[in-house]
Structure P
Amino acid sequence: MSEVEIKKWLSNVSETVGSKDLKGHMELVSENVVIYGMPGGVPLSYADWRGRRKHEFKRGLLKSIDYNNLKIKNIGLRRLTFNIDEVMDATNGDLAIINKDVILEQGEDKQWRSVEESVRKWTFLKHKK
């Protein structure tokens, strides 16, 4: 059942990015989330994530997010840990492939939300014009 929950969460992230649904997108993220491994070494918070997505949606910078190579690391009653390749496709044709570990936690409302993400590797592919 937990693999189904992870795939559903990943699908919901992709769908909310595709439809530029900021409210729905942020419903998939804990207000206590921390994202490690960002360029510059400074962890991101919920407010940082929300601000980044709001900017990307408003300016039409992000076309889609897709996921590949799911590797489940740990399954608990209320926490799921996995590794995934996130592919961010920008509207200008650039791609960012981000390998990261994600911890989802199920809230009291039964909604799964990201509580921690650790970026392991970044690969940027510039669009050739």
Structure Q
Amino acid sequence: MTYTAILITLISALLSGLIGVSVSIYFFDRLEKRKLKIETARKLFGNRYDIKSQAFKESLNEIMLVFSDCDEVISAMEEFWNTLQSPITSRPPNAADDNLTKLMKSICREIGIENIKLNDSFYLRVFGN
């Protein structure tokens, strides 16, 4: 074997390894972010029966970090926050429910759960309390 052939083989082996590792890291990172988003959504939906509970509040707080790359979710979260900050007497009667439903729908779209054949009232129905 010549020096050039050995060099080409060595460089090819190093490049293929680096490319493989880079691709693996990229897809692993995407998978972990998706799993984190699904976990946060699961906590939000699972604890919506008691919106004053600590678990529900924690899941709402997680949304700001976990879904920070999704403008639709952050916008829906901002609307929900603004609604909750206004006095009950100065907002429409179902404004909080409507904005919570909008937030949950945007989270579903972001994690890939679309075309749910349920109307908006199903997002607010709960088992328990």
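Every number in this text was worked out from the coordinates using simple rules, so none of it is lab data. It should be emphasised that the depicted structure is a prediction, and the values quoted were computed from it without experimental measurement. Cβ atoms are built from the backbone, for glycine too; each structure is taken alone.
Please state which of the structures P, Q yields -24500 when helix-only ellipticity at 222 nm (-39500 (n - 2.57) for each DSSP H run of 4 or more, over all residues; to 500) is computed from it. Mind dumping the intermediate values first?
Values: P: -8500; Q: -24500.
It was calculated from structure Q.
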* Structure fact -> Ranked by mean count of other Cβ atoms within 10 Å over residues 14-21, the structure on top of P, Q with the greatest value is P
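Among P, Q, considering only mean count of other Cβ atoms within 10 Å over residues 30-37, which has the greatest calculated value?
Across P, Q, mean count of other Cβ atoms within 10 Å over residues 30-37 peaks for P.
If Rg/Rh (Cα atoms, Kirkwood Rh) is computed to be 1.29, which of P, Q is the source? Numbers along the way, then the final one.
Numbers: P: 0.95; Q: 1.29.
Label of the originating structure: Q.
Comparing P, Q, where is distance in nm of label points 7 Å out along Cα→Cβ at positions 38 and 54 highest?
On the way: P: 1.4; Q: 2.8.
Top value of distance in nm of label points 7 Å out along Cα→Cβ at positions 38 and 54, among P, Q, belongs to structure Q.
Given a computed value of 3.0 for distance in nm of label points 7 Å out along Cα→Cβ at positions 6 and 94, which structure among P, Q does it belong to? Intermediate values should be presented prior to the final figure.
On the way: P: 3.0; Q: 7.8.
For distance in nm of label points 7 Å out along Cα→Cβ at positions 6 and 94, the value 3.0 is produced by structure P.
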